[in-house]
Structure I
Amino acid sequence: MEYWSILLSIVISVLGIHYLFRNYNFFKRHDVIHIPSVPILGNMTSVIFRRISFVDFTRKIYNFNPDAKYLGFYATTNPMFLLRDPEIIKSILLKNFDAFPNRRGFNNLNEPLFSNNLFSLHGQKWRDVRTLLSPSFTSSKMKMMFTLMSKCAVDFANFLSTSIPREKSDMDMKDVFAKYTNDVIATCAFGIKINSMKDPTNKFYVYGKELVNSFSGIRSIKFLFLRTFPMLGRILNVKLIDSHVSDFFKDIIRTTIATRDAENIIRSDMIQLMMDIRGKEGRRELNIDDMVAQAFVFFFAGFDTSSTAMSFVAYELAANPDVQIKLRQEIDKALEESNSKVTYETINQLQYLDLVINETLRLYPPIIFLERMCDKAYELPPALPGEKPFTMKKGMTFWIPVFAIHHDAKYYDDPEKFRPERFLDNKIYHNSTCYMPFGLGPRMCIANRFAMLEVKVVLFHLLARCELKPCAKTIMPLKFSKKSFIINPEGGFWLNVQRRSDMNLMLESSLINGVTNS
């Protein structure tokens, strides 16, 4: 015990000295506009001690100097550049991607499931895996997955509209939607049929929640520690997720692959794509650990971000009943015109549904900021007129504050107002640095089409059967939680969910049986 105490003291002292005499004065030495900070905690003090939400923190540093094209701040011991200028952002994410191809990702969390997946991979390995997985998300594959998603959505909406007693109709929508996303990913990626509304104790759902909780509450401090002192985390073998959770996902993916091999089962999903290239000449195949890591991140990313997006849509529909009525009318009209045959084409032709989702993703982007690392020297223009340019060097890191940009009045009229009609002209926002809910450029979210379809399908079936209203637990106006690095509201997404009083029984019956894959 004494040996470890001495070693720990030495390591902390060395890291502290390194930080104080190098990193802490980084921006001052290079004459870069920066936010004053304190040693070790940097500019994160208010976040660590939960005086401000992480969402509001990013907006605060974004507004530190509204005229600057970029500025510096300290994420604990790490000097970071915050980019504010759209032209610089576009140059880095699109035009000069080769100079900024990587993000830190989760390489320093001391867990192979995080470090070996597409989100965290660097260089040629990232390119190989991205190329391999991209065919999973083409239009033809989305059309195949539509039927699987729809079955999950029908089960979900039917349960809410028929099985919830009126006295229990106030519910946290995040918990409810997480059950749906859990079922969708289980069936679309792993070929496993689950109904989490009826069986909320299934391990996919229980362990999915444990994964998400690793980034909130007291565990968020452990996450911050591993990001700040990765070497110390490895020495002390600090783990962000419990071994029983990581072992579950490793075992189920390995079992799925072994079962398909043994029984010659073929499905149109991500796991099958990774299996199919094995032994093919000229193709770089993934080993079993790589395959596990890719399937794991698909579950991890989709489980929380999609359910969060759905929850924010539900919140805004309850808070804006006129929008909800207009959307229900569009859905009812589509059902009438298609004789309740809900096809892939039906869902994708709903313009107002698109507008509602796009506006929600603007107000509440699932990823608050994008992160990139410099891979080779790149000159930034002066941050302010009369200042000097700055040359970024390999290893330097910067953030692009997506949430703050989405809420900047320079790019959006009345940015805090929920107004879906602003997206009627989609050309304004296509490949735009003022709208990046899924990122931008070659490293944008590979599964964005899957996520959008997943959200559309569940909202369609839910609003065809139910209406959403605020309840006693609904906090309005919404405030962001100070307990998590993930975008969530204080007090949860509590709403009242009622079966529609104008629901036609014959229509409901045809809805249940009318999901097709035409």
Structure II
Amino acid sequence: MINIRGLVAAFFVILLTSCASLPPQAGRARTYALTDTQATRLGAAFAPQDQQHPDESAFHLLPDSVDALVARIVLMEYADRSLDLQYYIWHDDLTGRELAAAMLRAADRGVRVRVLLDDLGTNADDEMLLALSSHPNVDIRLFNPVASRQFKRLGMAAEFSRVNRRMHNKALIADNQGAILGGRNIGDEYFGASSTVAFGDLDVLVHGPIVHNVSTAFDEYWNSDASYPIENLLGRQADPSALAAGRAKLDAWLASKENGAYVQQAKARLAQVIQSRDAEFSWGKATLLYDDPSKITRAPSDAEGHLISQLRALKLQPTQHMLIVSPYFVPGKRGVAWLSGLTQHGVHVTVLTNSLAATDVAAVHAGYQRYRKALLEAGVQLYELKPVATTSGTDDKKKSVFGSSKASLHAKTYVFDRKSIFIGSMNLDPRSVELNTEIGVYCESQDAALQVADQVESSLNRGAWRLELRTDASGTSHIIWNDTADDGTVKIFDSEPDVSALRRAGIWFLGILPIEPQL
């Protein structure tokens, strides 16, 4: 029997959601990065090296998950004037709360804190954000938010064409002196604190002239029409007691985790970094590439202001080696043609992406698998990450970008001739190229490029399956997966390894759906 009451209730909810609209932006204040920060602790620490490398920027790679968390905490603890944070995801978990506490400590010191979050990626508690933003030194804005806050999930469906366009950027800037860019969001799985999945990822800590460009990009997003102060979005201020209550709850929760193994490991590493200041930087010219925030208002086919257009404008033409690390890799016909052109000119092209067993987004794998055979026929060396990968050695400093147990690739980096490298948030898929906004830095640093290339390539056979085309007796070619053991023996799989027949069938079904533009 049809539930008439339920249908009527659902109709009115949808009606209310469709009528919701975003508030006007007329009263919103525009703010910008502080420029007089040379006398801050970070400015003083970086100045001697900056003076020795005029017109160059410094790069310190962060492949290790704990080091990536520690680097963020160090920048936040040493900030004297300003902190700008821009993230697609910020989870309410151990590392998310630790960084929120560090942010509040900075605000208590008088540091101006601006936090810009993607509304859907973060999916944060509005009341919590409102309470945090009530701190006199904290401002929080949501990018391209759903208008209906009470019926958010239904609002997402009602406003799909608009809210399908997301801010995928990840950046942290301290005192306009140091910044961290890369693939990591804020959450336990990105910093090695999750018991279920460990994302192999890569960030870069930078200082020098490039930081001012990162701040300019942040300002463009912060002041864009798509960024809404949480107070304006909810139409009210926080309860005067909300911040104190939230802070007490946060402090008590973190205190209960102090003796945990991960917290102790991170604290020991933090103390080591602060005491030794052992971060080693490579130097070179840096170019910041990022999507214009108004990209989300234009047709996906309109390439104006796109990061990928800026990357193409650099006219990078590798002549010997091209390494692509992209967890979500859907090259499309144009991408296959580009890579085929490289191999035809003698360039050794290597691609590392997630296997079906390792990926956290099955639909993307369905789009990617359409192009595997064409890539292999073109001579591309194609590798897929195993779901359980190991580090490249027992020394913590030698950990690779693969992560650890229950691994899933999340780094997005591209190495050109082992002389230059792009590190950022952009995957090589239609969603990153056409729908979402992205940011990254192109580093003309052979040291940085070699560090990533050497780590990835030395771990490929152990940490990933190598794909190959094999021709059977009937003359038909098909893909095989080569699994190389530590002793050099090779085991061959004729179908996607470590997944069930049901999962393979599900991927096949997704592959016949016309969803590639959304991947």
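A short reminder: the numbers here are calculations on the coordinates, not readings from a lab. Keep in mind that this is a model prediction, so the values were computed, not measured. Cβ atoms are built from the backbone, for glycine too; each structure is taken alone.
Out of I, II, which one gives 24 for relative contact order in percent (Cα under 8 Å, 6 or more apart) as computed from the coordinates? Going through each structure in turn, the value belongs to I. Source structure of the calculated read-out (distance in nm of label points 7 Å out along Cα→Cβ at positions 158 and 286, 4.4) within I, II: II.
Tell me which of I, II gives -15000 when you compute helix-only ellipticity at 222 nm (-39500 (n - 2.57) for each DSSP H run of 4 or more, over all residues; to 500). Structure of origin is I. The value 24.2 for mean count of other Cβ atoms within 10 Å over residues 62-69 was derived from one model only; which of I, II is it? So the calculation was done on II. From I, II, which structure was Rg and Dmax of the Cα atoms in Å, for residues 222-293 alone = 20.5, 49 calculated on? It was calculated from structure II.
Suppose Cα extents along the principal axes in Å works out to 73, 57, 47; of I, II, which structure was it derived from? For Cα extents along the principal axes in Å, the value 73, 57, 47 is produced by structure I.
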